[in-house]
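The numbers here are math on the coordinates, done by the rules we state, and not lab data. These numbers come from a predicted model, not from an experiment. Cβ atoms are built from the backbone, for glycine too; each structure is taken alone.
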Structure 1
Amino acid sequence: MIETTPSEMPLALRLRRAFSSFPTGVVAVCALPDGEDSPVGMAMNSFTSISLDPALVAISVANTSRTWPRLAEATSVGVSVLGHGQEHASRSLSAREGDRFENVDWVADESGAVHLEGAALWLTCHFHRLVEAGDHTIALLGIDGLQHFDEVEPLVFHQSRYRSIVA
């Protein structure tokens, strides 16, 4: 086997580089905590469909996240599959400091789920089950509602860069 990643690099860095070979979409997971006017949320590319019956998706969140504890307490969360051109929203929701929702257009529904305008898909979800998995937590989310925007091309993340799907 030929390894193109230098073996003297720490395994975690080699894995991060290797995993970046798999193109993914980018989602924003956001909520409006009870009694608050400002949303909490984060962008991630660890999102996958799990089951049609029951309707489940999964996200994976680093245990070191400072945002995750607030999201995990929400009754309902919005999952927005980001659309092409929403790189700013992804970067903003990934920021460690400042107002993550500055210049990001969002709407909250009556359940407290927050969705981003311009996304390709909105899912309104509840926490079905949390699973500890190494340095991450896998959250299985039950889908309570969805709105699909067929005309919106998705944002793609590949090799640590944002990409476009070209027909």
Structure 2
Amino acid sequence: MDVTDSGGLVAVIAPICVIVGVIGVLIPMLPGLFLCWAGVAAWGFFGGHGATGWAVGIAATVVLALGFAAKYLLPGRNLKRAGVSNLTLFLGGVGGIIGFFLIPIVGLVIGFILAIYLVELARQSNGAQAWQSTKHALKAAGLSMLIELATALIIAGIWLAGLWLS
């Protein structure tokens, strides 16, 4: 493979991005969905696959946009219904980041849960209600992660279909 051969370079980089992207969805520190999309888009637009490549790149971009919208709208709607504020989620995220540095890897989850519980306990002054709000926040975070994973897998599937067709 010639170093100046962009199609060959994209053929090597695209699958790496897709695989790392799908794994990255499960590891919160990596921009998994973006990596997955970038690999497929690069393959589609710069891989020299003609109309099939362009169709794959456009389809992946549409799925990415729909996935991002669903990732933020669906869990957010459920949290509003449960009475969990955006400030609580923001502070939970800050707690997760702090926890990550205090207790590497597992501290992210522990810090997120603890921060949400403490914020809701301060807001509601009731441990049982604070725990209910914390459970709603965890369900929303899980739903968001599942939507992101499904989006990454659909994008990877579009890419595999494009490989088969080209």
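When distance in nm of label points 7 Å out along Cα→Cβ at positions 41 and 105 is calculated for each of the structures 1, 2, the largest result comes from 2.
Can you rank 1, 2 by percent of Cα pairs over 28 Å apart and just name the one with the largest value?
Working: 1: 22; 2: 36.
Greatest value across 1, 2: structure 2.
To which of 1, 2 does the computed value -3500 (helix-only ellipticity at 222 nm (-39500 (n - 2.57) for each DSSP H run of 4 or more, over all residues; to 500)) belong? The read-out comes from structure 1. Here distance in nm of label points 7 Å out along Cα→Cβ at positions 81 and 97 was derived from just one of the structures 1, 2, and that gives 3.1; the source is 2.
For distance in nm of label points 7 Å out along Cα→Cβ at positions 25 and 49, which of 1, 2 scores largest? Intermediate values should be presented prior to the final figure.
On the way: 1: 0.9; 2: 1.8.
Evaluating distance in nm of label points 7 Å out along Cα→Cβ at positions 25 and 49 on every structure, the highest lands on 2.
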